Every structure is written in structure tokens, then in C-alpha cells.
Structure P
Amino acid sequence: MRRWDAQQLARAAGAQLARDAAVAGEGPARATIDSRATGAGALFVGLPGEHADGGGFAGAALTNGAWGVLISREHAEAVLAAAPSGAVLTADDPLEALQRLANAWRHELGAKVIGVTGSTGKTSTKDLLLSLLSPFKLTVASQANFNTEIGLPLQILGAPSGTEVLVLEMGMRGAGQIAELASIAQPDVGVIVSVGPVHLELLGSMEAIAAAKAELIASLAPGATAVVPAGEQLLAPHLRAELQTVSFGAGGDVDYVSQSPTHVEIDAHGERIELELDFEAAHLRQDLLAAVAAARAIGVTPGGQLELELSPGRGQRRVLDGGVTLLDDAYNANPMSMRAALDQLGATETGGRRVAVLGDMLELGPTAETYHREIGRYAGATADILITVGPLAAAMAEEFPAEHHVTANAQAAAALLPGLLQSGDVVLVKASNGVGLKLVCETLTAVTAA
């Protein structure tokens, strides 16, 4: 946004300019909703929250050197008095203004936009797309959990001039949310990686989950590309004749011709693509097909060595100082991703035991116990030891046929695990984010390094 001055920025956001920037003709480089993260080049957006109104921190943001602030009108007088310089923009709804600004910057960039959603695999697919596209195009992809109605526009606004591709992850907690994100991003390519039993507590049925994901398909302009799993009947009612629809996976438009531990050959509509990989996990290789389909949809044919860097907590493999291999998949979980992670655990050869630390899968509604029991049985084929974390996960232990331990919370699991492990063991840590199993990974890493 550097090339936009304060007046242009205000027009794009649908905001009023109460005071111009200190340096005429210069715009901000990024936007933030955290006043502590402000500094030179930052636009602080004061959003009303559950416990506090961010507009109340706007004066401090300007004092810290922010380029300017975007706040509700009620805070304008106090902010103008508290800080002698810095742009001050006001709007009735700062969040709506932030989203409008992001949409305007998306069009100013002229970048191709790929929107990615799915019950599981969306973050991995986003990471794969970044790795595939970066050698060919200046690509910016969603960071951390910037996949909400707040995070997505912040990510767009952080993209520098010259960005050629935006890969935007789109999260969902209920109906209408993907549609909202898509209205901001207006993607050229929409990728639905999977449809599975996630957020059942909120949506009630698999059909409703599919419909919520398919809001991405509904948002696409005629001629755009929808990338969907081959044979996914739940999405069939939502496909549109005026779109280019590309399927991936077994029997789809993009599928494997051959695979080895380090090399794959992919058929993409008759075109052969060869890649050298540094991962073997089956779920990542399935996500790779979706990423290849999306890359081709924007005119990029990937090839050569693919060096994948996964987002934190999404299955990173680390060998710790004590000779223990950690599979850190602690960021989130649902029945589909649990099975995929357990498959990865089962396929990991270290010469030691396989230990699964599995916590509650949240938002599964009245079927939660059934799903947890199923995962316990599934783990029996891939793990030697099971540690459950939380009240829901305790049902897994009742179905697990070998050594198991039941813990109440992440703190208890973190205290128990180091004493159970031996050099050569491999440990999978996975649960819904609310369980807090990041603590287990941090503790294990610290103990082995001591």
C-alpha cells in the first residue's frame, strides 16, 4: 500500500480522512489490529472486541510511530488530541472498512488469487502451493491462522507491490463465512481439498458442511476454475457449468502415474509433471495433487525439486536431541486428519516404538464419542502406546488394544510423556487447538535439549 496516499486509502476503505499522514504522498506498508505491533509503516485498525474496543489503543499506536489508524468515529476526537501526527481515518464499521481496503488492494496488485478451503488439508495445500509457485512467481501465502474475516484482509494488505500470486487459506466455523471471505478475496481459482466431519456441532450434517465449503464455488466468476476431489458426491450439487472444474485424486483430471519415496510423476490433463519430493506422507501427496491442479489453473507447470516447509503444528518432523522423533501436528484435529496423521505415524520407521498423544476433537456434536472410539480402534493398527488428553479423548483408550495412559489435560500429558520415551521412539502429538497440545511439543523439546 506504500504507493497509496492517505486520501486514496480512505476512498478505498470507504472511510473519512480526519487527518492526513505526516509524510504526504506516502502510504502504509501493512495493516495490524495489534497496537503493540505498530511502528513505522503500519496502519493500526482499531476493532471492537469482546472485552475492549481497539479504537481505545489508537493514540498509543500513533505514539509508537504508526503511519496511521483506522478507527470508529467515536474515538476520533480523543485520538486527534492524544497524538499530534499520523493519519487518522474513521468509519462507522472499521472491520468492514478493513475488508473493503483489502479488496481494493487485491485488485490494485493485479495478482492471481487462489482460495483454499477444506475440512482437512487446507493449510498443507497452501504450503504446497507456496513451494510450487515461488520458483516461478512472486507468491504470498497466508501465514499462521490468517484465514478469518479479520486475518484474510490483513494478509492481503501485507502483500507487497509486485505480488503475482496470492494463496489465501479460508477457514470456516459456520454457514456464510466462506462466502464472506470469498467476497473480499474474489479468487480466480477456488480449491476445496476435502469434505469431512468438522464443525458438525454447528452445521449438523455432512451435506451442510459440503454446502458451506461450496460457498467458494458459488463465489467464482464465470470462467474461473474450481478444484475439487475426484468423486466427491457431496460437492456434485454445487458444481457449475460456467466454471472450469478440475478434479484431483484417483480417477480425476490430476492423478499420479507413478510414485516412489522421492519421485512422483503426475498426469494433469494429459501433461506429465515430474517432481522430486522430500516427504512421503500419503495425505500430503493427496494435497499435492490439489496444489498442482491449482498451479496449472494460473498457468504454472511446476517441476523439479519441491522443498516443502509446513506451517507450525501441521505435521513437522523433528529429531530431538534425545533421539526421539517428534511429529508435531498439534495445531488442530478432526476424524479425517487424525487418521491421516496416524497413517504417517505408522509409516515412520525409526527402529523404536510408535507413541500417539491424541487429544479431544472438538465441535463434533452428539456423535463425538463415536468418532473418538473409532480413532482409538484405528490407532491400534499404527501405534504401540497411546496417551489420551481430555475427557472426549478418553474414549479412545477404551478401544485401544495395547499400553495406554489417560490424562486430563495438556499439562498432565506434558508431565507424563518424557518419562515414557526411549531413544528411537517416534511420537505423534495431535488434537484440536483448544486442547493446547503445543505445550506437550514444547515441553518434550525442552526436556530432550536439557
Structure Q
Amino acid sequence: MATPNAPVDGVPPGPRMPVSMQTLAMLTRQRPFLERSRRRYGSMFTIRVVGWGDVVVISNPVLIKATFRADPTTLHTGSSSPLRKMLGPNSLLGIDEEQHLRQRKLLLPPFKGQRMKAYESTIADVAATEIDSWPEGEPFGTGESMQRITLRAILRAIFGAEGTRLEALERLVPPWTDLGSQLTPASWLQRDLGPLSPWRRFQRLRAQIDAVLDDLIASAKADPQLETRTDVLSMMVQARYEDGGEMTNPEIRDQLVTMIAAGHETTAHTLSWAVERLRRHPEVLQRLVDEVDEGGKALREATIREIQRTRPVIPFAGRTARKPFELGGYRFPVDTRILLAATLTHYDPDLFPHPDRFDPDRFYGIVPDTYSWIPFGGGVRRCIGATFAHMEMDVVLRVLLERVELQPTDAPDEPWKFRGVAWAPGRGGETVVRRRGWLEQSEKRTMGFEPTSAAPLGRNI
């Protein structure tokens, strides 16, 4: 006789469409498909995806919390991640249990609190140089430009790369990340099919990147000023495990390329979405301009969080059951995949009233709930670079608002475009800009000219 309230062995019900149609829906009309499923089956349902089998989708914060806080020996992330083979066996995204906790403990200190302040001026300089190159008065997509900003910021602030090493990585990393994004969801292509195969090309690029990283590591170890440096690489070289051992070159390399993969394109896509959102909400844009002119940042920080809520570039955090796992009245069998769906949770009207409305004020002076707002995942797997990413977006957006005017538009929202791992604006965060008047006046002063207008600096009138 069944025990009252005993969990049901298996997974919750979900759409009965053929697997091929569900897979296609996830690739082309993901949010509408998932929203329909939630309306019919509730906040926990099962979809079926080619190559994955049963996938349980969760959008209830209570269930999300239980999943994030589950025993790491029961739910794995790294060993089942499609990124493990791409980033290497030591990548923080590709390991679990004690190995993950050991590496995470070593890597967290450089990404905490005041250490982030040391990177702000570097990122501001990188952003200003790139934004000053933007064409004036003609439409262009900001996506590639934002990727150049975030890549150079990571290479300088985290890798400590300069000169020829910086140039080499800026040449090698973009084709490597582009190819990796294409190969990640296509496991059948992750094999050596000859000199011209995508996987062989990916491996060649990674080997060239590793050679530059080995050179950077050797240079850091030999630097007599190593202890005064603030870049993350220098701290990794000096870090020691509890047994006194140091990180090996392969461990450092895998973590460095993971920081590129996890923090380069995702941050760039969020910044492109920021441009796309702000052009369609001129009242928010004007308030942000007023705030930056006055030296504030509260609304800007709230805006970044609202952009991440409405346009999560990574829509899911994933887990895989290595033991039977009880959740929401069910006992999932071993190998069940679980997706914690930011793309649904962020649009839940019970959590965020009028969820389709772009409203930064919902986060003004408010820290989002850990299990309702999950662009960085959660639990012991929460992105260690979350603080760096938020700081970077804040600095880049500030520099952008200081230096150019985004021209508002009444064009339809840009569609979501899937890039293999992340979702980006379909037209690359298209914009039209004009230089800020105060910037032109400031530049004239540096050349020895005085502005003829008596208008106060800091406002374009």
C-alpha cells in the first residue's frame, strides 16, 4: 500500500508534441513554447529534447531554491555540461563536488568587493576608446563593438595582458569563441574529422591560446612586482591550496578561458540589449542621462538588473541527477536533466507585476531575490564573476551615457537570436548616436579653445 504523500517515481507531465517539434520550438520559439507549457502544466513540467531525453523545467522560486541547495553529490552540473569538453577538464564549469569546491575557494577572492575597484579605470578607458570610434548619425549594430570592449577588459584586468600578448589573444579569442558557440550544442561535430574539420580548427586555436597563456603565466611568476599586481592571473599564480600546492598551468589556463567564455560574450550581449531596450524607452534613457550628469548610479544599477530580468542571455541553469532526487512531489530518476528557467521565472506576474513592462524602478534601491532573479545561477554554482560582470556593465553604460546620445526609436523590439550558448539581439543592438555636446566642449578646451555657449557642461541642450 502506497504511503500517503509519498513522492511519485518519475517526472511531471508536459507537452505531448513529438520530440522533434519540441526541440525545434526550443531553438526557435523558446519563450512562447515554455510559457504555454507553464500555463497548462504549472511551474514544473517535462519537455523532451533531442539528445537530452526527459528535461524537467522549473520556474517556482521555492523549487529553484531546493535545487540550488541540493547535495552536490546528488545533482551535478559540470560532468554533464556541454561546455566541459570545450573549456577543458579543469574548468570551473566542468567539474563537480570536492574538485569544484576546492577550485572555487581558490578563485573567489580576486572577485570580491573592493578588488573590483582596481579594474574600473581600465574598463572605462577601454570603453571610451571603443565608443569614441562609433559612427555618428548612421545606424549600426553595437554587438561586435561591445564584444571588443568586454574582451579587452577581461584580457587587461583579469589576464594582465599587454602589448604583443594582448594583440595575439584579441586575434585568437574571437574565432575560438565563435566556433565554440557553434560546436557546443552540436556534440556530433566535437570529433576530429580531418585537418579541415571544425573540431580540428577549434583545437588548433585553443593550442595557440594556451601557448600565449603559458607565456603570460611564466611572465607573472618571474615578475619581481608580482605581489603588487592586481590582475586576477597574478593572484592565481600566488594562490595556494590548503595542502600548500599551487595551481598547475593547465588548471590556470582552463580557468582563464572559462572566464572568457562565461564573461566575454554574455556581458557583451547584455550591453547590446541595454542599447536595444533604452532606445525604446526614452523616458528611462533621459533619467539615466540626468543621473550620470549628476554623478549618481542607483537608477543605472537598477536598469542593469531589469535588462537582465527581461533579456536573460543565458535562459537556464542546469543540473543532472546522479542519484534519485525528490522535488515537488516527484522522485526523479538518475540522469534526469533539470533546467531552472530564468526565462520563465523572470516573467512570472506573481513575482514581477506587469512582467512584460520594462521598469527599472522595480529594482531601484532593491537587491533582487536570490531565487526569483537568477541571471547568474545560484547556490554553490553561482557565477564567481557576477560582481565583476555587474561592475563592468555599470562602467561601460556610464561611459556610453557620458559620451554619446542614443537616438530613441519606435521600431519593433529586436528579435532574440540564439548564438549556440547565449541569446543576443537579432540586429546586434542597433543604434544611431550623436556625440554629447559637453564632450565636444571639453575636447576643445584641451586644444586651447573656449566654447562660445554658456550652457553648463554635462548637459547637451
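List of remarks:
- Value 24, calculated as relative contact order in percent (Cα under 8 Å, 6 or more apart), assigned to which of P, Q: Q
- Structure from which 17.5, 54 was derived, Rg and Dmax of the Cα atoms in Å, for residues 90-137 alone, options P, Q: Q
- Which entry (P, Q) yields the derived value 0.20 for FRET efficiency 1/(1 + (r/R0)^6) of positions 66 and 394 (r between Cβ atoms, R0 = 25 Å, to 0.05): Q
- Entry that produces -14500 once helix-only ellipticity at 222 nm (-39500 (n - 2.57) for each DSSP H run of 4 or more, over all residues; to 500) is calculated, selected from P, Q: Q
- Test item: Cα extents along the principal axes in Å, for residues 130-241 alone calculated as 42, 29, 24, pick one of P, Q: P
Every read-out reported here was derived from the displayed coordinates using simple, explicitly stated rules and does not represent laboratory data. In this text the structure is predicted, and so the values were computed from the model without any measurement. Cβ atoms are built from the backbone, for glycine too; each structure is taken alone.
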